[in-house]
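K.L.:
Read through the structures below before going on.
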Structure P
Amino acid sequence: MAIKTILVVDDSPTDREFLTELLSSNGFKVATADSAEDAMAKVKQSRPDLVLMDVVLPGQNGFQATRTLTRDEATKNIPVILCTSKGQETDKVWGMRQGARDYIVKPINQADLLAKIAALG
């Protein structure tokens, strides 16, 4: 499945803008959400090809949201890449156990992120 639409979930307007510009300039259609709850509604409504999920979010965190998405029959085939400042090995292991397909630590290396997206497509 080619990845064309990406939902960026991040509570930081700066990070959302950075990722939106990076992904748009590389040909992706981008939607954004500023919380896990907002993301869940948008995923169910628009069915993106990929979700880039921050971990530290208001309300439900990105680990919880990833677990919910990847265990829901309707959304389990939408890959999630955790995109976070939490760079400890235990965070990475926990994130992958929640169902994430990949994990990238901020500050984001643009080439790494694009390679990870390409690997999923």
Structure Q
Amino acid sequence: MADTSAQQDFAKLSEDLAVLRADVAKLAETLTALAKSQGEAAADAVASRVRQGREKAEATATGLYDEGLAAYEDAKQRAGALGGDVASAIERNPLGAVAAALGVGFLLGLLSRSR
């Protein structure tokens, strides 16, 4: 009788172990699916942030380019106007322009000589 009871206990234990294995396998599948889902959600969130950052950087770069182009055009106009002013000043007073050029040349010569 003890032998049958032990066999019944062993059979019940084997059944419980099989059920436990099935439950663990289901749990592992559920955790794998959850991890995959969370990973995909995290990847989507990162991709969205990267896309937003790229769009913001492109907008900033475009704005900076436009500002730089405007500053270049402004400097070009001012340089042209200054060149015209210098040319008209030289035409009005050619001797003064030659004297100023000699003075600047003399100063540059002194500065380069001391080095």
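Read-outs: derived from the displayed coordinates by stated rules, not from any lab. What you see is a predicted model; the values in this text were computed from it and never measured. Cβ atoms are built from the backbone, for glycine too; each structure is taken alone.
K.L.:
Given structures P, Q, which gives the highest value for distance in nm of label points 7 Å out along Cα→Cβ at positions 8 and 32?
P.N.:
The maximum falls on structure Q.
K.L.:
Here's a follow-up. Between structures P, Q, where is FRET efficiency 1/(1 + (r/R0)^6) of positions 24 and 56 (r between Cβ atoms, R0 = 25 Å, to 0.05) highest?
P.N.:
Once FRET efficiency 1/(1 + (r/R0)^6) of positions 24 and 56 (r between Cβ atoms, R0 = 25 Å, to 0.05) is worked out for each structure, P has the highest.
K.L.:
Right, next: Work out which structure the value 14.4 belongs to, where mean count of other Cβ atoms within 10 Å over residues 40-47 was derived from one of P, Q.
P.N.:
Corresponding structure: P.
K.L.:
Using mean count of other Cβ atoms within 10 Å over residues 64-71, single out the structure from P, Q with the greatest value.
P.N.:
Between P, Q, the highest calculated value is found for P.
K.L.:
Hey, helix-only ellipticity at 222 nm (-39500 (n - 2.57) for each DSSP H run of 4 or more, over all residues; to 500) derived from one of P, Q reads -13500; which structure?
P.N.:
This value belongs to structure P.
K.L.:
Moving on. Out of P, Q, choose the structure whose coordinates give percent of Cα pairs over 24 Å apart equal to 74 when calculated.
P.N.:
Working through the options, I get structure Q.
K.L.:
The value 12.2 for Kirkwood radius over Cα pairs in Å, for residues 16-79 alone was derived from one model only; which of P, Q is it?
P.N.:
P
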